[in-house]
1. To test your reading of the models, identify which of I, II gives 22 for relative contact order in percent (Cα under 8 Å, 6 or more apart) when calculated.
2. Name the one structure among I, II that helix-only ellipticity at 222 nm (-39500 (n - 2.57) for each DSSP H run of 4 or more, over all residues; to 500) of -12000 was derived from.
3. Identify the structure, out of I, II, from whose coordinates semi-axes √(5λ) of the Cα gyration tensor in Å, for residues 222-301 alone was calculated to give 34, 14, 11.
4. When mean count of other Cβ atoms within 10 Å over residues 102-109 is calculated for each of the structures I, II, which structure yields the highest value?
5. Compare FRET efficiency 1/(1 + (r/R0)^6) of positions 94 and 230 (r between Cβ atoms, R0 = 30 Å, to 0.05) across structures I, II and report the one with the greatest value.
6. Looking at structures I, II, which one was distance in nm of label points 7 Å out along Cα→Cβ at positions 190 and 214 calculated from, given that it came out as 4.0?
Structure I
Amino acid sequence: MSFLREINYLRLSITDRCNLGCFYCLPRLDWQKLPAPEIMRYEELLQIARVAVGLGIRKIRVTGGEPLVRRNVVDFLEKLTQTPGLKELCLTTNGVRLADMARDLYGAGLRHLNLSLDSLKPERYRQITGHDNFSQVMAGLGQALDLGFQPLKVNCVVLKDVNDDELLDFARLARDLPVQVRFIEFMPTVNPERWTRHFLPMPEVCRRLAVLGDMQVVDRQPTAGPAEIVRPVGFRGELGFISPVSRHHCPTCNRLRLTAAGRLRPCLFADLEIDIKTPLRQGASEAELASLFEEAVRTKGCLPEVKLSQSSLPSCPMVGIGG
């Protein structure tokens, strides 16, 4: 699927439930979770994956909410790995249940794992997430390393005056371990005053990490997301920099998103959605479902570039969109 560039990456949200409460992801007290019947069923997600891969999607990332809280997720992932033509299957998790599930996930065929972690200090982790699960997350990271997940990425949302004093500590994880530590700009998912207070632009992050010395740029893969990847000299792993605000990615974005409610979003911060669940449940053919994906791609090509520093809040918290 293409409109001047290839659309080859689908983010597939399988739930809007989460066992953490990070303030940048679930900031609205009035937000209501989806009734269970409104969440896409596994067999529906597998059918949509087949349609998407048939149209040129080569990479699927399973997200939430927190995907590992959904029952029978391991069986679903095993079936998803068998989708003909799918080249990459990835999972993003907060790691709370990873230590208990990592071996089964590996056995199901999953290899590409992203772990969200915004502090290496237990008390600060609790402040950011609202829960005291730091030890479980670190145990999960250790288990993933022992099993050999590769690539194994650690995602850190950089928050000014919250965790920006830990930048070097996070970078040293990639010095000592075969992981890719990715620093992510804080997107405007909360009220403007709070976002401005905690936003730190990526050029400043890079300036602070310059003490690490020379860094070799790592070539991008065809299905890669927006991260700019480098490997500092002497590091076992890599560093990634994702800057959707200071260097917005609209011109090169290769992704579509399917929310847990069954709506295709051509753009994270544009509120336009295309309902694919209703036609699917009404018996739409795979050709008809494919036309909805093609509509999403055409729509994506016509959307104006979104400058996040000037955008309003998305219509739904990130936990309901899938990130």
Structure II
Amino acid sequence: MPVIDIHTHVLGHEWLELLRAHGAPRYGVTDTPGKLPSISCDGAPFLTPSPAHFDYELRIRDMDAAGVDIGILSLTCPNVYWGSAQASLRAARSTNEEMAAAQLRYPDRLRWMTSLPWMHVREALDELYRARDAGAVGVMVLANIDGLSLTDQRFAPVWKAIDSLGLAVLVHPGAPPGTREMSLNEYALVAAVGFMFDTTLAITRMMFDGFLDRYPNLNLIVGHAGATLPYVVGRLDACFEKMPATRTRTSTRPSDWLRRMYYDTVTYSQEALDLCIAVCGSDHVMYGSDYPHNIGDMAGCLARVDALPSACRDAVRGHTAARVFGLE
């Protein structure tokens, strides 16, 4: 069974130029002599591109060095949630086309998840079906779509279409709403805790909203080993038992919801990975690296997976991902 990395990112040169032209007022692109441009969100440092975000040959060499066989690519945040419908669609399509071309170039090594202009439902649906036909094996969505919850009713047609296709969906954080008000521009707080808050809030809202009851065919993947969810699930269950407001749309306990979702291994200690597996199930965790971000670590994440008991290790290394993404 090959080692399959389900959480690994790309950027595109056309995407970057579109962000430069259409990302204001929220997103800014700053040029530094001799370096790739940096990206900010609401004035906070947000993303530092690396050469490997753009260079597929370098990616393959790094995969070889780390012992990773297949990478399932996705466009990282801020994805394409900015600009007009035309600009957002072009940003999604250009990156999707680049990933599809990379898969054709490295058919044994690369797969990809489509990005969609979610704010523009007609365009999002058109790109979903086009990308599926071009080879996409899943969908990438941020934990908030330009500040809107993933459960917002305006996105229901897109979720219904994804559910009908049975595609896996990676929920990845972005800068949370309130980034400026919480002064997350200080101390790299967006990356350190903002991302974790964004994912935790999005998935908790989905659980209390009964989201997966409406879309039973979704294989929902929670990025960064579930963010803080494995740690706070006992508190969520206690709130569910004691606070009627949490039970208005679901009769399922949060701990049971968590075992219906999937998770990656993008965490930075063995203890955190062990906790995710204990709470969520060894058959619901899949290897991921967050490569090539500056805190991404293909070799380190894989070493923690390889330290797991053998049956669990094999599932996390690739068996579960092959099933979820239809790579068997």
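1. Going label by label, the one that fits is I.
2. Values: I: -9500; II: -12000.
For helix-only ellipticity at 222 nm (-39500 (n - 2.57) for each DSSP H run of 4 or more, over all residues; to 500), the value -12000 is produced by structure II.
3. It traces back to I.
4. When mean count of other Cβ atoms within 10 Å over residues 102-109 is computed for each of I, II, structure I gives the biggest number.
5. I
6. Computing distance in nm of label points 7 Å out along Cα→Cβ at positions 190 and 214 on every structure in I, II gives 4.0 only for I.
The numbers here are math on the coordinates, done by the rules we state, and not lab data. Since we're looking at a predicted model, the values are computed, not measured. Cβ atoms are built from the backbone, for glycine too; each structure is taken alone.
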